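Before anything else, here is the set of structures, which you'll find just below.
We did not get these values from a lab; they are worked out from the coordinates using the rules stated. It should be emphasised that the depicted structure is a prediction, and the values quoted were computed from it without experimental measurement. Cβ atoms are built from the backbone, for glycine too; each structure is taken alone.
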Structure 1
Amino acid sequence: MATITKKELVNRIAERTGQTKVVTKDIIQLFLDEIIHELATGNRLEFREFGVFEIKDRAARRAQNPRTLQKVDVPAKKVVKFKVGRLMKKKVSAPPQQPTK
């Protein structure tokens, strides 16, 4: 399994669209910045067939440090949840395809 970076995605998208890498990188970064901004303001983002990003509250709890076995208080916080959309679920759960040459 490989790790794909933003740079690799920029290269692929720039090649497929005919845009420069600089323009493509700026567009992708603006898109990611907007997602962060909307989530930070408490909004829910829904991309049909891809998935839904939303903020959920996680309650405060008491946990235990596994090394020292000391009890620690974990404060309440907000976390980002992602629910996978239908198309992504279908593609990800399908058997891997062999690359075409």
Structure 2
Amino acid sequence: MILGLLLLVACDPDVDSCAVVAEEWEEQLAIVQACETADDCGYPLPGTSCGCTRNLVANNTADTTELYHVLQVADDLDCPLIPETACDCPDAVGFVCDDGVCDWDYAQ
């Protein structure tokens, strides 16, 4: 899919490149963050925030190659994909699967 993304944004000047990249980003995130139980989760995604336990979390078995390719394309096109977060590292006691999405289990 990444090749198609690159061709689309490079060849069609009428395409909103950032919108296309953002859509692909969301699709890839859904794939890598999918889970059924907390045991599925545990792979922090470096570079997805400025705080260590603010990074997004992926499924342990997820292939993040496409996700990071999309992030690189976004960076090359100056498309902001990563929302601003607090730049801190709140204590986490592990990971959770919240409504089918991997996340941090923050200490109370």
Structure 3
Amino acid sequence: MLISLKIKAQDCNGTNKQERRVLKLINSLPEVVKENKIRESVHSITFLRAYIQNTPTKTDQYYYVSTSEEKGERLFTYDWYKVNSGTYAVSYYDVINGKTMSLSE
């Protein structure tokens, strides 16, 4: 199955206050923090970081954010999340099936 997403932004720093808040939310998820602590303990030089892949539009109120590691000029993506631009509620996004799930699922 081929997945195609229209990527508008790819930034791990954020270009405004709202984007920085979204990135901070994802970077502070327990799964991301735990993985980065493991990587730090084995002296890894690559860490997971949140990247905004798509910003909200008039018809879709979500930020689409991936957790990825950067190796040279390539990003290796592990997970996807959707963040509501109004409430900042975070959901897990199954990009393969196009399904949104709660973090507890």
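I have 3.5 for distance in nm of label points 7 Å out along Cα→Cβ at positions 24 and 72, calculated from one of the structures 1, 2, 3. Which structure is it? Can you show the working numbers first?
On the way: 1: 4.2; 2: 1.2; 3: 3.5.
Label of the originating structure: 3.
A value of 12.1 was derived for Kirkwood radius over Cα pairs in Å, for residues 40-87 alone; which structure in 1, 2, 3 was it taken from? If you can, show how the numbers build up before the last one.
Numbers: 1: 13.0; 2: 11.5; 3: 12.1.
It must be structure 3, since only it matches.
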Structure (1, 2, 3) behind the derived value 49, 28, 19 of Cα extents along the principal axes in Å: 2
